[in-house]
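As C-alpha cells, here come the structures.
Every number in this text was worked out from the coordinates using simple rules, so none of it is lab data. The model shown is predicted, which means the values in this text are computed figures rather than measured ones. Cβ atoms are built from the backbone, for glycine too; each structure is taken alone.
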Structure P
Amino acid sequence: MFNLLMFNVDWPSGRVTVPTGRMFEYTDDHITEQFRASDRTPLLDRLTSLPCLFCEEGTTTETAYVGQINRARIVGREVSLEISVDADVPPLQNSMIHANRAELHMPSDFEFSRNHWAVKDVDLYRFLLRNVRPRRQRPTVFQIPEHENIEPTLASAMMPFDAGFNAVYEAIQQASSNAGLRCRRADDIWENAAIIQDVVALIDRSRIVVCDCSGRNPNVFYEAGIAHALGREVILITQSEHDIPFDLRHLRYIRYHNNGEGRAALTQALQARMQTLLGH
C-alpha cells in the first residue's frame, strides 16, 4: 500500500499541513477501516509506515515526489506533516501518473482535481520499477532539466557562426516558417553566462534540429551529437558529402549549393522533410 497525498502545497519544503476532513477520500472502505480507530481518529502511526506519493492537482507537467512521512500530528482540524523525499527516485510528472492511473487505482479523473489523502492498495515501488527510468549520471559541462519540455513549433539551426552562412540560415528560417515552425540559432539567445548552456537549452527545447556539416565544423558535430543523444529529430545538411563525419554517413542528408538557386532548393527540401517529421 501507499499514501497518495494530492495537495497544492510546497512539498519540497518538508513541512506541510493538510485538512483531516480530506483524509481517506478515494479510498476503499475496507482499507479505511485498517487505518482508522473506532472513534474514527486516523491511526497516524500506521499511515506513516507506508511509502508516499506527494502530488499537486493536475494531469500535465505538475511535479510529484516519492518519499515518506517522518512525523505526523493532529492539530485541530489539520494534520501537521514532516516529510522527506526519496533521493533515489527522480521527480515524476502528473502526466505519467495520469497515464498509469488504473494501475495506481486512480480510475477517476476527478481525483486529479481535488485535494485529498487516499490510501491505495498498490505496491508503489514495484510500480516505479516498471515505469520509471532510473536516475542516470548528469552532465557536468552543461545542465539539462529533469523533464524535457519540447516546444512543438520550435526548430533550431546548428551551423558555423560565419557571415558566409547568413543566407543559408535565412533559407532554413524560410523552410521552417513554411512548415509552421519558428527557427532560432544559439547566437540569437543570451540566457546563460556560458554559450554552451544556451546551445544545449535550445536543442533540448527544439522539435527539429538542423545541423549544417559544411566545412566540418567541430562545434556543429558536437551539437549534432547532443541532439541525437537527447532524442531530437535531426536533419543534416551540407555543401559537400565529404563533410559528413564517418559515424553519420549512414544517415540521409540534404546536399545544397550556396548560391541563390541552391538555397531555394534547400528551402524546398528542408520544408518537405520538416513536414514529414511533423506528420503534415
Structure Q
Amino acid sequence: MNTSVHANGAPIDFETHCLAIQEEGYTVFTDVLSEAEITAYRAALQPWLDRDLCGRNVFEGTRSHRVYAMLAKDPIFAELVAHPIALTLAEHFLGESCLLSACLAIDLMPGETAQPWHTDDGHTSLKPPHDVVGISAFWALSDTTVENGATEVLPRSHLWAEQDLPGALSAVNFDNTDNTEAATGHECHPAAKTVTLTAGSLMVARGDLWHRGGANCSDGSRLIITPQDCAGWLRPLETMLLTMTPEQVAVFPERVQALLGYSIHSPFMGYVDGMHPKRILGA
C-alpha cells in the first residue's frame, strides 16, 4: 500500500481508513482537492452540463444531469481516476489488476427526489455478504448537504444477508419516469446516515454498501464525480474502450491506460490476439 500519500499536508493513515471501509463500508477524506482543482474540473465539465440532458428514469434522476464516458470528454478527469488516495484504496481491496468500471458526473438539480436504495456492484448478482469486488469514489465538486441531496448510506449494510429492502432498486425503476411516485415510494431507513461533504472532499465506499442520492430540496445543484473500480476479472459497467480510440488513450498515464483495460489480470485475462493489449498503443 502507498503509505506516502498526504492530504492537507499530513500523511494519511490508510490502515484506519481501510478498517472503516471493512467495518462500516465507507470512509471520508476532508478537503482533498484545492480550489484551483475544483474550478478546473467544473470548467471541463460545464459544456456537458450545459446540454441540460436529464436522466431517463427515477434511478438516473429525471431532474439530474448525468455525464458518462468522462475520460473521452476531457483527459483532465484522469487525475481523479488515478488520484493516489482513491486508487491506493482500490488497489488494496481489489488488487493492482483492478479496472475502471464507470466514471460519471451527477449534477442533482433542485426538485430531484431520492434515488432507490442500491449497491454499485448489484449487477454482479453475487449473493451477499461477499468479498469486495468494487470500490467507488465520490468526489464532491460542490458542498453536499442534507438539503441538496448528499449521499445517504446504510452503514455496515455490506454485511447484511440478502433481504427485501424497502425502497430498493428494481427493474421497474429503469422504466419509471414518475418523479411524484418516486418521492413517495423510496422510504427512509432507520439506519440511514447522510454523508455531507465540503467541496473538494472525498468519500470512498465498498461497491456492496447500500446507498442512494438524497432528495434536493434546496434552490441549488449538488455536483459530484464518481469513478468506480472493479476487480480485474469482472466486466466493467461502462465499456469505456469503445468511447475512445487507441490514439486518445495513448495520451493518458500508463496507470490510467491499465485501468481502462490495457492490462492483464493474472495469468492472462485480457489478452488481444494472444498478446498484451498495450501493444495496440505501441508499447
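Side notes on the structure shown:
- Calculated for structures P, Q, relative contact order in percent (Cα under 8 Å, 6 or more apart) is largest in Q.
- Of the structures P, Q, the one that 6, 24, 23, 15, 15, 11, 5, 1, 0 was derived from, the read-out being P(r) over Cα pairs in 10 Å bins from 0, in percent: P
- If FRET efficiency 1/(1 + (r/R0)^6) of positions 82 and 242 (r between Cβ atoms, R0 = 25 Å, to 0.05) is computed and equals 0.75, the structure in P, Q: Q
- helix-only ellipticity at 222 nm (-39500 (n - 2.57) for each DSSP H run of 4 or more, over all residues; to 500) derived as -8000 - corresponding label from P, Q: P
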